[in-house]
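These are the structures, in structure tokens.
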Structure P
Amino acid sequence: MAKLALRYVCQQCGAAAPKWGGRCESCGAWNSLVEEIAREAPPLGKARRAASAKKIAFTPLESSAPAPERLETGIAEFDRVCGGGLVRGSAVLIAGDPGIGKSTLLLQVAASLSSRARAAYVSGEEAVEQVRLRAGRLDLSRAPVQLAAATDIAAIIAALDVADGPEVVVIDSIQTMYLDGLESAPGTVAQVRACASEIIRLAKRRGMTVLLVGHVTKEGMIAGPRVLEHMVDTVLYFEGERGHQFRILRAVKNRFGPTDEIGVFAMTDGGLQQVANPSELFLAQRPENATGASVFAGIEGTRPLLVEIQALVAPSPLGSPRRAVVGWDSARLAMVLAVLEARCGLAFAAQDVYLNVAGGLRITEPAADLAVAAALVSSRLDAPVPPDTVVFGEIGLAGEVRAVSQTEARLKEAAKLGFARALTPPAKDAAPKRAGPPEIREIGHLLDLVDVLSGGGHSRGAGKFSATKTGDRRH
């Protein structure tokens, strides 16, 4: 009997190695190599050589075919993130932390779609009765959704590949599915890749929309190979903190719509509720005249969004002061602190710094630099940012404030919520003058920001601003 050929596959990146090692040479992950049986390729016979000699047909780029048909779920925030609805024959991957509400969201989506399309929900983690209990809590028991509890992908495909099969299928989750032909356990690279490939192939052939639930690792990445993200048409991340009621659905890949679009939901006893005006909700509990707080006018996808950024600067009893960040990039915070210290003379070396984006939202755009700096300076100088002011702008290493995109959309959102003033980067020479609120104060350098928050006691021509006397009045 021939000896089985073995290989070791990394569970993080999918790279294969001929022998086991403690560390993957491709991605650097430790203890991620798992033994698998290598599948031998069939010999290149006459039939296979003849098939490989067939020519492919090319078609012109221009086409008169109509735009792909979309299924609107009836949940406006979900449709927004998907680009206007679900495209028939597409595969959508939804990832998020355990307990964040992925199954709840997709059960609501399936129930909403069931009135206009045949919908099925396949659970590999829960029994049918458990899914029914959740549907009862969400008041969805009467929705005509077909349920099944199965993990054998071959049996699932056989049930779906029928004449009157479902048009929308939820697979919860892809890491629990397995294919009989593979020796590896469910959730491994080979199983996840093979099961996803089989279900996506069926979706393309029958014009069926497939929604796949994906687990995430401790680092927040989708568990299994990254190739899974390349196989699907759309990748959505469901974000949020368990201590907050807000949930953010973010598109990081979309072949049929914009990326970086977000949908905002609130977790309630009756399930996930849409948030029509997220800016107003994120600012609902904002304290008046509090130091260390600023309102950032950001853009998430095509949507302008106002959110509060909070900072606390306090003397540190430790030799190495703490830097704690929630909802923003810690490396970017270190850069802003360095620029404030080097270009403005504000001392943070002996201070603990805590930064928080209120509401559980995570901000990634550089336009938040100036708002973060305003919150830090406000806390350091014990001088509140005016409560009717929004702030946005990117900071350079020389302390200059750079222009950002979609300024007009940010200002319109601020005016709609009653903000009278805005601290913004200098406008371009060709930019037309704005009329109406908010009143704009251009910040060309961080020293201008310090001047505004310190009450005009410093001018750029007077040299560096000494924060020792002003900032230590509290201590």
Structure Q
Amino acid sequence: MPSAPLREKIGYGLGDMSSSMFWKIFTYYLPIFYSDVFGLKPAHAALLLLVTKLYDAVSDPVMGLIADRTRSRWGRYRPWLLWVAVPFAVVGILSFYTPKASYGFKHVYAYVTYILMMTVYTAINVPYGALLGVVTDDSREKSVFSSYRMFFAYIGSFIAMGIFWLFERSIPGGSVGNATPTQWTSVVSIIAVICTILFIGCFALTRERVMPTKEEKPTSIRKDLKALLHNGPWWLLLGAGIGQLIFGSIRGGAAAYYFSNILGANAVITCAVFLTIGELAQMAGVALAVPVSERIGKRNTFIACLLFIALISCAIWFLPITPAGMWGLIVCQVLICIGIGISAPLIWSMMADVADWSAWKNGTSSTGLIFSSSSMAQKFGGALGGFLLLQILAWFNYDKTLTVQAPETLSAIRALMSWIPAIGSLLGALCLVFYPLTSNKMEQIQKELHINE
């Protein structure tokens, strides 16, 4: 199959540029929005983020099965980008709207809107992820597509963080926790409009090029699920993805609390600028993903990155709370985010390899179902990280009304920026030690699949 044109790689990148803008806002700012603006108690917000993932554990595989069985003139996965683009934006806005009502009503409203947001996120991102498996049949080019995806994702995150930097600058005291509910809804609405345009652009510029092989017959849902549950590489990659997302969501969510309560007057930059620096560093890391993984393999690259970011994250605990320590924090942020940037495209490319392994082993790739696990890992890892963040704050008596938090609360916030997220990264690396799909194995699998076409 000839190489896909550049416009398709750019078009594919626009999809994650869109979803990443909202995902980073939910990861970095939803905890502090719920606790400091919306008005939920931290323990209630923590439980909300965790409970909704039980629903996602069902909705993601269901969406994968639906996408695999979709038939349209645009293909199986691509049309969902068009159909769900507007609902994605509308529900995102509603999630950051604060109704003027009782605490009980707002508590229910938060559950309803967050579940709806995860539903539309699933409906657009599971097919989007699966699209990687059908834009090309070449394993290396899948890594290239995945790198474009992540590069544009970080551009989206950069734009979102830039908008939030302007948002912070407009607020007295420079803390998003002090913004009014109307200000929150307005800034998220701007991002939502951009997201809609980007998803429609992704739909317009991409094509589905890989058709099911002659050996790949339509299968029952039961057979697809059975094949997935017996797919060892899938389980290991799922664990690695969850560990990676726990790391990112805890650190990202803790940053706003760290800047507001730990650094204070010693903060030489705002939280939004700090996070934006991280997005730029991740973009630089993405550029290294393909050359590094070609040299030492996808699995080894992923493991090395997870161990590296865990080590640097732990070092943050020892930084002094001074302007000099702040500069050390920036250096750690850059190093961590370069490591994340190198590893981020690999999980998507490796999921495509897992789909090829399933086609080789079971006669059915179940691409949408397999890629649904990436979405599930992203949301479950992010939610578990958000739950742990808010629950730890609740355990250590975080109180927004206090000018200065208690010493044990401050220590907990420091740990949430350092060694606590590192545990997730180390667990992810442990899963990958047993991952069997090496470069040589994938070459063998793809040769045999081509023979059967």
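Rule-based calculations on the coordinates, nothing more; no lab input. Since the model is a prediction, treat every value here as computed from it, not as a measurement. Cβ atoms are built from the backbone, for glycine too; each structure is taken alone.
A few comments on the model shown:
- When FRET efficiency 1/(1 + (r/R0)^6) of positions 32 and 256 (r between Cβ atoms, R0 = 25 Å, to 0.05) is calculated for each of structures P, Q, structure Q gives the greatest result.
- Among candidates P, Q, the computation of P(r) over Cα pairs in 20 Å bins from 0, in percent that gave 27, 58, 15, 0 used structure Q.
- Answer label among P, Q for the case where distance in nm of label points 7 Å out along Cα→Cβ at positions 104 and 128, calculated from the coordinates, equals 2.6: P
- Structure with the greatest value (metric relative contact order in percent (Cα under 8 Å, 6 or more apart), set P, Q): Q
- Among P, Q, which structure scores highest (criterion: distance in nm of label points 7 Å out along Cα→Cβ at positions 16 and 424): P
- Identity of the structure behind -7500 (criterion: helix-only ellipticity at 222 nm (-39500 (n - 2.57) for each DSSP H run of 4 or more, over all residues; to 500), calculated), options P, Q: P
- When distance in nm of label points 7 Å out along Cα→Cβ at positions 64 and 376 is computed for each of P, Q, the one that comes out at 0.5 is Q.
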